[in-house]
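Just below sit the structures, each encoded as structure tokens.
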Structure 1
Amino acid sequence: MTRRVLFMLVASLMLAVIFPVSAATNDTATFTIGCDGFSGTGGTITLNRDNTGQSREAFVVSATDGIGNIIYTPVVDSFFVGGTVSWTGGQTYDWTSEPQYNPISLRVVSLAGNNFSEQTVILATGSCAGLPTFGVLPVADDGLTSQSVDINAVPPRPTNPDDITEVLPGFLVVNTDNLSLRSGDAQAYTLVGIVDGGTVLIPLGRNIDFSWWLVQAGDIIGWARADFLIARGDLSDVPVVESEGEIQEARLFVFAEATLRSAPDDKALPLCVIPGDLEYVIVGRNPRITWYEIQATCDNAVVRGWVPSDLGAYRAPDSTLVPVTSP
């Protein structure tokens, strides 16, 4: 008999049933993960595909620890398409087995069936302060990844001990030179370090489509692009984890010494002369993108000023939008 103690049916909204081909929609449903169990913290899931052939959507809730141990026995349930499901806020649902390693991963998955493929609706991850993370070397940083590299700072180039592979069921080898480690699973995230070709990386997690791996090298933890890694050994227990990185700001690499001005005009008041061969954070631009407003240091004070765009090279993720800050 299916256990329904977890779920509360909020509403059944559809009178005429229409079956879209997308997965159930997560309408900001969130969870808190703890050492003893999990709890809902708000939001709902809208059921919108008939994967049972009976005008109902079936889904399963399960959880695993950092090495793949099942710590919450999968609970399968289904509700009518068009309804919404939520988890009662403040109520904790205990793990059915004690977790042994971080990170802890909770999944809500819409099941395959009736010409629908399996789809992950929610992935929530957390950690328990008293548990180790399998294979991880001691790291001082408290976040999921190491701190982002400051602008114009030299990125760290960490390595792992030669014998690290002897205690790991699987590992990753860098297959290119100067591979960036980032704070999230995309090029748009900030840099946390760089590793040389041939470096052995400890796999801590991956994203859902295997395109990026969360790895450790020395005391640096960051995301590495899978295209430049070679997998060795057994990585089947490496958990899926959520990326919580910091998007990189738009920057201008100024080629040579330049005058910083108070407005986007060659006749505007000069604020100071800034050194070249450095990057500066871009905070704005004029409509024609012939001038950039940047953040720089003049006489030991952080100021905003303007430089012609042709004096530097624009560097930013594709998704970064620079606002117009001058008429």
Structure 2
Amino acid sequence: MKKLIIQIPCLNEAATLPATVADLPRSVAGFDAVEILVIDDGSRDGTSDVARACGVDHVVRLRRNKGLAAAFMAGIDASLKLGADVIVNTDADNQYAAKDIPALIGPLLRGEADIVIGDRMIAEIDHMSWRKRQLQRLGSWVVRQVSNTSVPDTTSGFRAYTREAALRMTIVSEFSYTLESIIQAGKKRMAIAHVPVATNPRTRESRLFGSVFSYIKKSSATIVRIYAMYEPLKIFTYIGLAIFSAGLIPAFRFLYIYVTDYVARGQYVQSLIFSAVLMIVGFQVILIGLLADVISANRKLLEDLVYRVRSLELPEKREESEPVAGGRRPGRSWES
């Protein structure tokens, strides 16, 4: 039986969740079963109860708020244990048009991609300010450069994963999964596609960040951190060479004065000392890069080990579903 699970990370979404669930399809071509999973990230407004009342198949409730990235990964793990062949992630505020789910998973079914990102076509969204559009374009361009991908809308939460791609996903950020997952996928040489998707009218303001400055700061830190995990030698080499090159400037200055001005040469010894300090620091930074590269290699081995362990922990997929009274399996609900 081929199964699609649509997961929805939630935080205090009791007001918007019913409309979101109501729009989701209960059957999709290419799948024998479509199930809905809600991840309640420590909500205090009864989001889990609303989800059950809406008829979702599964609810995962986190006892306290752990952040969007943790909720996303909790959903991925639960979906895999529930036997998902494809996982679609969407937002609880009904931002994304659920009618585009078949188009979103199309490249996965055709074997063209491991991950598909929904492109909201930011330039055409009326309710987004000009400043946010420009920041989003800049941020997406940066992510494309560091991940070597072509995703135009890197912050889109409307995305689909194959079972294999989901198994290899290891999010470590506590802020958001959107940027990190793309950089990871690019570095792991996964096939990433994107399709245009429609958006619904805005139901509320974004609660992911308090201000534009806060979002820029956290996003920049995430990009640098994840890129450094996979390309530490390149980053530290560039930094080390920049510092070392800066040290050459006062060294050449001292050499020039030493050759051309015999009287004044003794007055510029501090330039030689400053140059030596910079060059030593630059060389040490490059050595740190070599050490970080060894650690990065170990990280890749650990990621492969985690992938194998997660694969072994999952129940075997059954080719045929067992008959269930009423035609539907009872939903599951658990806390973590």
Structure 3
Amino acid sequence: MKILITGAAGFIGFSLARRLLGRGDSVVGIDNLNDYYPVELKRARLAEIQDPAFRFIEMDIADRKALPGLFAAERFDCVVNLAAQAGVRYSIDNPWAYVDSNLVGFANILECCRHYPVGHLVYASSSSVYGGNEKVPFSEDDKVDNPVSLYAATKKSGELMASCYSRLYGIAATGLRFFTVYGPWGRPDMSPMLFAKAISAGQPIKVFNNGDMMRDFTYIDDIVEGVVRVIDHAPAGHEVYNIGCSSPVKLMDFIREIETALGREAEKIMLPMQPGDVYQTYADTSKLERDFGYRPGVTLHEGIAKFIDWYRSDKNPLR
């Protein structure tokens, strides 16, 4: 297949591209290489992809002139939209970045899929759509009308937009509600990198809600496996799936795993809950398991060990 991956220099996009290329697909990757976090990490990821079946184009999905030209020229079999402004806390101070990328940019993707039909649109949603829901585990059947951040609101909006375009124009579309993803080449604004960097340097780490939080941490290889299975099976209309580990971990246990892997105890600064954060995330992945046989296989202990090995290696440009 010829597959477009937007956000190809990002953590999940880069990892997915390598997996698809490894099985023989042709991949075009686009990314605007913004400076939300150090561009050198994004460029280092792209440099790791050494395959003639991969082409990278620096492009913003919010560019209403360039994007249709790309779709017209390439005629993609599948589009995986992973381009988005990420981060819950960042949305408090930088709302327009989320509107431009997650709303305007995604509308451009949908319009291109409408006018230059593709076999399947797979797009990134987020566990953040569950907002303040107290019932766990989070199920796709739960109401998601209580977002606690603009980021979450844009992700829910994306699901509604995709559902509308699917019904109006017959676009086969699948939304994936990603739960907390970690592993080698991960984002430096997320807790694994922040903790590893601070602990390695003997600096204190910030622990929000005094450590009383739980996250459904999911190793990157398990995420990619789920995405690949979804890519290969276009729905009749629009579907949404949770994709996570379905085994939430206490934040303090997660920190202890990193401390063990680094062989060093962290100095901890206990802080209150931050605006936009939620107490826990917990994925019910039974729908994904039923439809695609998906079942994550990497334990937290294994995943953290692999992450720290990469973090300490010369592959990490931010070490």
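Here, each number is a calculation from the coordinates, and none is a lab measurement. This one's a predicted model, so the numbers in the text were calculated from it and none came from an experiment. Cβ atoms are built from the backbone, for glycine too; each structure is taken alone.
Tell me which structure, out of 1, 2, 3, gives 0 once helix-only ellipticity at 222 nm (-39500 (n - 2.57) for each DSSP H run of 4 or more, over all residues; to 500) is calculated. Let's see the in-between values first.
Values: 1: 0; 2: -16000; 3: -11500.
This value belongs to structure 1.
Identify the structure, out of 1, 2, 3, from whose coordinates log10 I(q)/I(0) by the Debye sum over Cα atoms at q = 0.08 Å⁻¹ was calculated to give -0.34. Source structure: 3.
Kindly point out which one of 1, 2, 3 the value 32, 15, 11 was derived from, the read-out being semi-axes √(5λ) of the Cα gyration tensor in Å, for residues 188-275 alone. Mind dumping the intermediate values first?
Details: 1: 42, 14, 10; 2: 52, 18, 11; 3: 32, 15, 11.
For semi-axes √(5λ) of the Cα gyration tensor in Å, for residues 188-275 alone, the value 32, 15, 11 is produced by structure 3.
Tell me which structure, out of 1, 2, 3, gives 3.0 once distance in nm of label points 7 Å out along Cα→Cβ at positions 92 and 308 is calculated.
Details: 1: 6.5; 2: 3.8; 3: 3.0.
Attributed to the structure labelled 3.
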